[in-house]
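> For reference, the structures are reproduced in the following blocks.
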Structure 1
Amino acid sequence: MTATAPLNITKSDLAVLIAAPRGFCAGVDRAIHIVELALERYGAPVYVRHEIVHNQVVVDSLKAKGAVFVEELDEVPDGVPVVFSAHGVPKSVPAAAEARALNYLDATCPLVSKVHRQAERLVEAGRHILFIGHQGHPEVIGTFGQVPDGAMTLIETLEDAQTVMVSDPETLGFLTQTTLSVDDTADMVAELQRRFPSIIGPKGDDICYATSNRQAAVKAMAPRCDLVLVIGATNSSNSQRLREVAEREGAAAYLIQRAINIDWGWFEGVETVGITAGASAPEVLVQEVLSHLADRFNVTRENITTAVEQVVFKLPRALVAN
């Protein structure tokens, strides 16, 4: 039997713009490293309350090494280490761990912890906080859990900022989730400052450097693109914001968890595609997407670099002590 000769299929040209910075930020890298070091030091199992970061590939990799992910602390047996996720937790969680004498490690991103301390200081100063963020996000839950009930009001939209009612306009503060849209948040802050001239905010921007940098890179890249693929989890706030930024710049944009989620129908008539990744997405997923593109198209690559990140956060002392 004679083998059939392969069809000669000519690949169409595709320009691929690759955003930088993209992917892991220092807080995510630190959180993953904390779990890995805990497994090395204490052995498996090490329990983790909630996803350490919002990426299934990362979670599955850590599971394979012996991490056990749970939703609540009462699912953690006595006598085993437990790690709190990068998004932060309410004060009640470490308090409950201490009451049970659990050995816990806090992987909260230091930039989220900074917001926690700001919230405490504003409340101690007698101010009610208008907090810009997304209902139900772990970071928002953790930040609200730093202060007494009723001390903060959530602002999710510009309409919320325009209509929120307060008992004393002279004693207000505002803070924000770290993974929001830079532009949307600026609009909401401006509205709050217009309505409440005495409101006090953070000295710098609460939106973290990584979120801002990744959005800036997409803003530089997307106007040249017909299509932008954002690699990240659907429950990743910063990844969703990257998709929104790309759309605002005029590109069709889709959030995918990995290459298998690509709908090749999206590429009809596309000459230039942009690639970026949320702060919880490992670089291996970016390379996987690029490999799939190269299988189907005659690809030319161009890096769009708008910043170089060199931020590194310290690990917990318990993991670095001799």
Structure 2
Amino acid sequence: MIDGLIDVHHHARPAAFFEALAQTGRTSMAGRPFPPGWTEAGALAMMDENDIAMALLSAPDADLLYRDRAVALRLSRLLNDLFGSCMQRRPDRFGAFASLPMPHLDASLDEVAHALDVVGLDGVMLSTSYDGTYLGDASLDPLLAELDRRGALAFVHPVSPMGRELLKLENSPALLEYAFDTTRCIVNLIRRDVPTRYPGIRFIFSHAGGAAPYLAERLAMLRSFLQPDQTQDVPENRDAMLRLLRSFSYDTALSASTPVLELLRDTVGLDRVLFGTDYPQAPENVIPACADAVRGAASLAGGTDFTSANARRLLPRLEAHR
């Protein structure tokens, strides 16, 4: 195995996925024709070029594709079984987060059992929200309770928020809205006391947590905004908010730069930071720049590859493939 980085934000939509989707009448995603299907060979070539030892696969499509229950069940099972086959062939190079047929809660609970117990995937992928219902909403508690019971690893990926079409902006949602949607999700989880109620879930948030680390001081006023008649201690609130933010992990996808990594170090600690590429969505020249930035930041942690150490702590099975 290559001694290198561990990528927790690597998207895999094989050709079989698009073929199955086309059979449902869909011919495009986000207004664009289907991209080429992900291939194991292509992924390994990119990983080798960038000294990436392992990638954890995911397919963040629930907000776009899974409103139809039959489509959701078929495609999530197809992806999870494909991911499992990939892991069986190359357990030294690939892991995976299960796709769940959300927002269909009963089916998603069944798929958690299949993906984790039968297929042996490493965790689950969740969307920040489903048709405007954010993680932390009471209606989603049964899923969080099951993930908590299992001590599951949950990779949270952003979506384009409800109502975006009302804004007279022409930016891609991936440029700004994904970061802000991640921020909304983190704040809602904290507001709903999810880290305390479900401490067994090990959350990973994309894109350095969106704006949440940057807004930590502002978020420290959350309780005061919820209870304006109550005088609260500012340093105590700040420390409490930082402890909650530090209960999550954060990947570097599209976010790896010295200022961002220093902010994460000072806000949540480098032990909460993971490497991510956003392959194949990331522009081709961004991935090596991201990898170089993370390697260059090793000095922030005494010269160690802190992101890979953090990934192995979250997924002990990776130690067998060092």
Structure 3
Amino acid sequence: MKHAIFGFTTPNLGDDVQAIAAALLLPKVDAYVDRDALDKVRFDEPHTLIMNSWFAIKRYTAVPHRSLVPHYFGHAVGRPELVNPTWLAEWRRHPFIGCRDLHSVDVLRQNGIDARFTGCLTTWMGRHFAQPAKREGVLIVDVPPAMESFIPDDVRQKAVHLTSETGDERTDLQKRFMAAAKLLDALRTAELVVTRRLHIALPCIGFGTPVTVYLGDDVKNRRRFSGSDALLQMVLHDGTKPLGPEWLEPAAQQPTAEMEAGFEALRAQLGATGPVERRWSSVAEFVGTFPAQRRHAASFMRQLLVA
């Protein structure tokens, strides 16, 4: 069996963080595929693919081609258009669909699909890496400027600002993965993190890094964070001011027993035995093992044209 992960051209390195988390559970990475064109991907032999991502941005019937062997863990139903006969038939092929958020669970169950909350794989990724000898620094990652004034002075004044937005590396897979790795290594060794990003906050759980989330109180955000919100210190705001406490002291959290059981079940499906090993000294070291190649061509005709 060969193995694939998603390769992105989106403006958010949070997508790449999810792909790195999936790669940590695979023996190796053999290919990168386009999340939004899975129906057009063609492999000569089966490739495992963990479907831990947000669907769908562009195309609403792009279910995995039969040359892909999907594992549904951390799957997010991002738009109602996704609930269509093509995807419903795909979901029914599997014993159950492991969802990243409780909203996705509800949507699928309302349409007759056995769905369960698994959370996101990024919640566990820190367990694969060496623990830092010393934690240093405060990180503020993509916090709305209006909310920064509510962060205590002693925290804000010594903070370094980072972002998960992509730059010139947006279409270069290797540069994207390494940029995400450097961001994750900063989270891994930080004393404290303040963010609005789901895939900044969740890796902090696995890294044991205290984190506080400032989250805009709207339907979209509540859906994205549903389920994970139980693991995080979250300050909800209306864009100008917090709706409750102005600040919640960051705290390192742990996944629930049910989430742990689901994670171990996925590891077993993928052939893992024994506990997770802290095999890598850094995320950058791990990402350095990824193959230097492009995303898999989107279609057979495109492969012919490229050749």
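> Upon calculation of volume of the Cα convex hull per residue in Å³, for residues 127-174 alone from the atomic coordinates, which of the structures 1, 2, 3 produces 62?
2
> If Cα extents along the principal axes in Å comes out at 80, 53, 31 when worked out from the coordinates, which of 1, 2, 3 was used?
Going label by label, the one that fits is 1.
> Among 1, 2, 3, considering only relative contact order in percent (Cα under 8 Å, 6 or more apart), which has the greatest calculated value?
Structure 1 gives the largest value of relative contact order in percent (Cα under 8 Å, 6 or more apart) among 1, 2, 3.
We did not get these values from a lab; they are worked out from the coordinates using the rules stated. Keep in mind that what you see is a predicted model, and the values were worked out from it rather than measured.
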